[in-house]
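Input: structures, listed below.
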Structure P
Amino acid sequence: MEQFNTVLKIIIPVFLALFFGNFSKHKKIITGAGIEGLKSFVVNFALPVALFRAFASIDYSTDMVISVAVIFLACGTAFLLGFMLLKMFPELPQMLPFLITCTEAGMLGFALFSLLFGIEKLHFVAQAALGCDIFVFTIYSAILRSRSGKGGARVVLSSMVSSPIFIAIVLGIISGASGAFVMLMQQGIGEIFGGILDLFASPITFVMLFVVGFSIDLSANNLKKALIISGIRIVVMGTLCVLVLLVLNQLIAIEGHLMWAIILLFSLPGPYILPVLVDNENDQSFASTALSVHMLVSIGIFSIIATLTVGLQIPL
């Protein structure tokens, strides 16, 4: 019962944020222009700060780099499969490639994993999620922003390297790999610097969920397509999850917690930054609906994982 209540403490706020976003849309409490302002704040300020801190705090090692590279390639493979499926089946939603790759670790993965194995084991899920995060905030976001058809590869590359998100990731990796961030945080000024980072990053979760909720459209047509996308995602990410585990098992020693972290992450919805980055209102609406539908699927998969970990008596 205690674990069930803890799950509710995570899930209920998520659904409330989605509900209030959708409620604000229907009651016209916030306009589309207001949502665009929130999206701009997240993309240009809050998210870069949060990503810098996350990447700077990681303990970089050879095994970690290998796992990041393998998972990065898996995300790229799912992305390419999405475009291949669109060519084979043009009737599928055009957002397919962006919805069947990468995972929402920050909003769901970290919280759910800590329920099973404790906060002290979160570095395993951070290691597993890093490859997805790098893919999302580089290639994924750059191609997503180029969907308007303006410019070619050079414009996409220029957009990627000049974005606050990409710059924050690069600075975070440099700071973390060099040990500079840890040294800074150990100094007297570290507490002040940490407080500044927390102030900018703290609204991210609610704001992003609110934007997703604002865009949800549960019309019969959208719901049907979202269920199709969810089914395709389960097959693609499930297959890639198995391949990732097989490859990593040959390259590094996979600890049990890392294995479950990868399995959990590959079961989660796509990144919730997607509706924030999308400009087209119809695409934004469908992406939000598809992410919300798959979140329900993910919660069901999480319940199975929780049952298996207890049944197999995996140490928490």
Structure Q
Amino acid sequence: MKIVSYTGLFAGLAAIAVLVAWQGFGNVAGVLATLGWAVLLLPLMWLPQLCLNGASWRLLFAPGRAPDLAGSLIGMWVAYSVGTLLPTASIGEEVVKARMAIHRGARGVDASASVVLDKTVQAVSLLLWGLIGVVALVWMAASDEVVIAALVGSALLAAGIGGFIMVQHAGAFGFFARFFARLRPSGDHRELVDDASEVDAAIRALYRNPGRFALSCGVRLAGRMVMTAEIMLAAHLMGHPLTLVEAIMLRSLATALRGAAFVVPSGFGVQEGGFVVLGALAGLSPEFALALSLATRARELIVSVPGVLAWQHAEGRALWKRRNARERTG
């Protein structure tokens, strides 16, 4: 997985470099420079999504077992930052999110079950967001070929989500734990198998409350939708305002493309290519669409660098506490 992540990272960065060279560095930089200091406004547009995503995640804990609201928001911020800046292929950020929940007092089983369901919620909300983008394409009278391609992609994503949910109900954690135990018969793996089975049970228990799961999907979808404002603000400040329908189409389908390319860290290159292709449907020149994508990348960098530092601080603090506890008991 690490090799795939690094390969995807280098390929994505190379794709961005090719796109910038194709349009001309000076042209892209010139358009991006029109944003100026106003780029600092874009992180403010991300705060509502952070709050909604944190609220969505808290719904995926059993009642009374979720970390406090501040802990949920910090965990979501740190996980997003890790997923943005580090080549984790979307898996590492979920591990970090679970660890942050544990640092805030959540049980390991509950934290693990919550991030598995949250991954499902992310996929479901991405599917719904992509379908909204397809509706926007139809509203904009896009060609039938483009609409059909988008619908086929949505159908494939829906099939993948269905398979993922079936695997969860089948007890994937317990299966892999037992498989590992059979591969290493010399060790005592009873605790590992028991913990994995408990996670499977917690996941199935959470699915037995479909109302909370559906509400979590709805809140996460709302979080995706509010980021349309970021595209509209950036485009307006850069001198090419977008209509609401155009912004929804561009944001939703570019996000869907980025989500589908999960092996490419942060969708580097995929998002930029998507902005160029989809931007043409909204009348955007390639250099402007590329600069618009890079403006959102600048916002990601602004919020993610301190997020990774906060993660290191949290892990270091937890390590220090464990060391002091061992010294007191030793």
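Values in this text are rule-based calculations from the coordinates and carry no lab data. Quick caveat, the model's predicted, so the values are computed rather than measured. Cβ atoms are built from the backbone, for glycine too; each structure is taken alone.
Using the calculated result 18.2 for mean count of other Cβ atoms within 10 Å over residues 166-173, pick out the matching structure from P, Q. Only structure P yields this read-out. With respect to distance in nm of label points 7 Å out along Cα→Cβ at positions 174 and 286, the largest value across structures P, Q is given by Q. In terms of FRET efficiency 1/(1 + (r/R0)^6) of positions 38 and 246 (r between Cβ atoms, R0 = 35 Å, to 0.05), which of structures P, Q is highest? Top value of FRET efficiency 1/(1 + (r/R0)^6) of positions 38 and 246 (r between Cβ atoms, R0 = 35 Å, to 0.05), among P, Q, belongs to structure Q. Have a look at P, Q and say which one yields 18.9 for mean projected area of the Cα convex hull in nm², as calculated. The structure behind it is Q.
For the read-out helix-only ellipticity at 222 nm (-39500 (n - 2.57) for each DSSP H run of 4 or more, over all residues; to 500), a value of -27500 was computed from one structure; give its label from P, Q. Among P, Q, the structure yielding -27500 for helix-only ellipticity at 222 nm (-39500 (n - 2.57) for each DSSP H run of 4 or more, over all residues; to 500) is Q.
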